[in-house]
1. Identify the structure, out of I, II, from whose coordinates FRET efficiency 1/(1 + (r/R0)^6) of positions 120 and 432 (r between Cβ atoms, R0 = 41 Å, to 0.05) was calculated to give 0.20.
2. Comparing distance in nm of label points 7 Å out along Cα→Cβ at positions 344 and 384 across I, II, which is largest?
3. Upon calculation of helix-only ellipticity at 222 nm (-39500 (n - 2.57) for each DSSP H run of 4 or more, over all residues; to 500) from the atomic coordinates, which of the structures I, II produces -27500?
4. Assuming 20, 53, 25, 1 is P(r) over Cα pairs in 20 Å bins from 0, in percent as calculated from a single structure, say which of I, II it is.
5. I, II: which one has relative contact order in percent (Cα under 8 Å, 6 or more apart), as calculated, at 18?
6. Using Cα extents along the principal axes in Å, for residues 272-319 alone as the calculated read-out, with 26, 24, 15 as its value, let me know the right label among I, II.
7. Using mean count of other Cβ atoms within 10 Å over residues 24-31, single out the structure from I, II with the greatest value.
Structure I
Amino acid sequence: MARMRWRVKPPPPSGFAGEMGLPPFQARMFYNRSVRSREAAEAFTGSGASEWNDPDLLPDMAAGVERLAAAIGFGETIGIFGDFDADGVTGTALLALALRELGGQVHTYIPDRAEEGHGLNPDAVRELAGKSVTLLITVDCGATSVEEIDLASSLGVDTIVTDHHTMTAGTPNARAVINCRRADSRYPFDGLTGAGTALKLAEALYRRMDLPYPGHLLELAALGTVADVGPLRGENRYIVKQGIKRINATANQGLRALAEAADIRLGSIDSESLSFGLIPRINSAGRIGHADLSLALLTASSRPRARHVAQQLDEMNSERRSITESAMRMARRQVAGRSDAEDPPQLLWVANEAWIPGVLGLIAGRLADQHYRPAVAVSVGREVSRGSARSIPEFDVVSALAESGAPFVKFGGHPQAAGFTIATSQIGALEASLTERARGQLEGLDLAPTIEVDCESGFEDATGDGFEFIRSLSPFGAGNPAPVLLTRGARAVEARRVGSGGRHLKMLLEQGGVTLDAIAFGQGDMLDDVWRGLDLVYRPELDTWGYRPKIQLNVLDMRRAE
């Protein structure tokens, strides 16, 4: 495990709290989130409606809506092709529900992760054309599908692309390419996810038809935004905040059944519940089976059907965890067995013929977190191999892939998360290229994971009004992380190891006359040290397990007190 560096963010200028008219603790939390006025603070903790943007500002939105409205009016069969991850599946479900509510004839298609991989593919285009589809909408993909969209056109199928990925192969020749990251975009926010982009298309379509916008679609957009780690600022913040509010009172049978299967009470759901409870189950079908099952859940109209599918997803999620743990043991042995002089090497590369594509991102992500290095995990096939890469802020992995010159079958992603398909014979050259680029960019840097600490304080700021204020800053996630506090000189009143193999610590901690429960994941080996006084960094959270919710400190790292 890479060592952790604690970095306390600099305090605001003298007098800032007075200008804000707020207590110092609250003013500092806002300052750390680039909120510089009382009006901006009120907007930040309010509904966020001011961040809701006009969908017509997105590139090609008007053309896309006109073509879609015509397809509904003339009774054409509309195909929706969505990616198999949670962002793509929720966006596909969102559009399918919206179009069917408007009377559209809809056929959905989610590709098989293992057989087809990411993105639009020729066989899918031909299949959809064979089912009389004359208008195809892509969700969370399509930005680089130039040849596939040309094929669709030759088969008499118009295409509307809704995507948010970087466009690396020129603009496809589609009826509309709706992407907030297009170079010519006038849209004021560039952080929409696939589901968020689908939401804006649905909004524009309902407005075109002079119908009230169905707010329940925010539920699925919120799920996709959190799943794809969309930055929780601007419009995404509104989508997730309002979407979570609606999920807690949802009428969607699939979401209700999934929460029940995950043992999560409606009314207590927050962004963390989505990230660790609902989203892994939605993703599980695409990882070890077929994501059509998750789509069926989100569009289910009957409670019995929804409960049956939710139970299947819960079982698949358990199986996915077991497969991932087995693969991780192999990956750790590969990393430990390297003979490189670097320790660890600047880039971690692991590969195995037995790994299924659905767990590659999980393997790479865990290795990147543990060693604080970019990591690539590859499922080696006889002729074609698939890989997933996860990176650190200091290394743009999608640019490294693009600049490698490798003859990919396909690739794409984000600076810190990417995937690719490549001929197996090219794996060695790709590994050498990425390793050399990582060495050139990272060598000499003091690479260590950094915990950004909002401020040093006592336990009193994690309770009472302080805790309620912290909750008002939610939803938390990328772009708006949950506040992290540093407290020195805490004392353990109780402590014991919990979890498989005693990997975690459950504690009762006291500081400044305040006693709070605490959990330290993966820090069971610190048991002998906690009795001697602790300095710790943590997130105050609400533990909803049991009948009486209570404040619990999620300890990110701790050391013997200085």
Structure II
Amino acid sequence: MAIDKRILSVEEEQKLLAPIDEKVGGIQEKINALRRDGTNQVVALTNHMAIVRENANYTKAEKASMIASDREALAKAKTVEAKNNGQVKTLIDEAVKYLDDNYDSSYYTKVAASCVAQKEAEQVRYAAELAEMKKQHEADLAKLSDAGEIKDEKYVFKNKLFDAKLKHDSTLQEIKDRQHDAYTHRYHLIDLLRLSKFSFAEKMKQKWENYKYTFNVKQFLLKNGLYIAILFVFALLCVLTPIIKNTQLLTMNNILNILQTASPRMFLALGVGGLILLGGTDLSVGRMVGTSMVLSTMIMNKGVNTGMLFGKAFDFTMLPVGLRIPLALLVCICITTAFSSIAGFFTARFKIHPFISTMANMLIMFGLMTYATKGVSFGTIEMKIPKMIIPKIGGQFPSIILWAVAAVIVMYFIWNKTKLGKNMYAVGGNQEAAAVSGISVFKVTIITFIMAGILYGFGAWLECIRMVGSGSSAYGQGWETDAIAACVVGGISFKGGIGKIQGIVVGVLIFTALTYSLTILGVDTNLQFVFSGIIILSAVTIDCLKYVQKK
């Protein structure tokens, strides 16, 4: 086979790179000399002072003496650093400009072309090898008549195909690695020049290169296949709605309505998300909402309530509205947190699965509220309350969205920036390992359930205000499945210890948008549960496939 002149040998690549390394290396030596008594000393002295402060073997006086000496040396080093900064910057700019002018044209473009040619040659070689193997296999089969020998030959052929594919994939990966290394070498040189400081454009280029380098179709589909399918369905609905209902789906008014509807549900999903992160779930969310809706409506209602609680009609109008609003919120949070804490206690103390403890909560709450209210609605709240708590900004933008944004920010901070958040991931990932490392699994579980209860109460209170009351114990039916589904679709794994807040946000928005779209299209509410069930099953299946692949 003729040698493709486009394919570079290792020696030829090194020969192309040598002038670049030599030029930039010479500039780097000058920079290192200028940094020796300045920047390098500043870094070394700063680190030394930090070590001294943390070292318990030194007395207070010894620490003070060493730190004072370091500070004196640090002041001199900073003076040298400031004096040389101008020269260092000039040299860095010179080196970076040289790389911009020469790296691609003199080296990387040629290596990339070589890799493309090498990949083409490998594809041709692999195809020829497969053809030859198949030809030989057919010839060998023609010589055999015994069924056992034929079976053995087919097995041997299958192994040969596997080995050839393995070798082919390995060669392609080597070519890919070679091109990636050639691309990243430039940023390695810049890293040394600037001490790991890159411009925004340079960071983005490196991220894009790393994404292309690590991209895998199978992994991409496992991670995003469900999103793609849901977006396809949503796009289809956007096309069908104008045809069937003679109305546009993607209007600003509809988008705001979707966000407004999703806002209270965001609180519920954030609460459930924490429990799923621990490897559990919560089946009582809908009953939490129903109970809170009854109590909120009862407190914020104008005049005597139309419904009765345990045979008694309540009237809170003797209290000013400004007091009844926070009172309703406090009652909701106290009730939901109390029930959630009970489920958390049984889960943490007796190792009862949250499925059981929260199902018990669901039955108790539904039974109590249905018995107490006899299923009668409590009417509406005072009409001025929504305008006070969730007014429309500019007459159009629902401010309830800002409440949800605030909740997302708070929970993002807790999950990602606090010790509790780290412990939640640890407990969800492996309870035994977390306990051995000193984490109180009981405490983390209880706190997570308490947080969920607070979020449920807050979300139900907002929903009551959004809906202007309608306090019925049956309200919220099926909301637990929506919240769980939103979390699972958003990537919160039922295996525990895996998930992100932003995933929950995406999941809630997807589910709310889908439900809203189906409602506009006129799809029966019962059939919407079918869609939810299919999505949940698909999401959990994909989650399990990811887990099996990792194992």
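Readers should treat all values here as calculations from the given coordinates under stated rules, not as data from a laboratory. Predicted model, so just to flag it, every value in this text is computed and none were measured. Cβ atoms are built from the backbone, for glycine too; each structure is taken alone.
1. II
2. II
3. II
4. I
5. Only structure II yields this read-out.
6. I
7. Structure I comes out on top.
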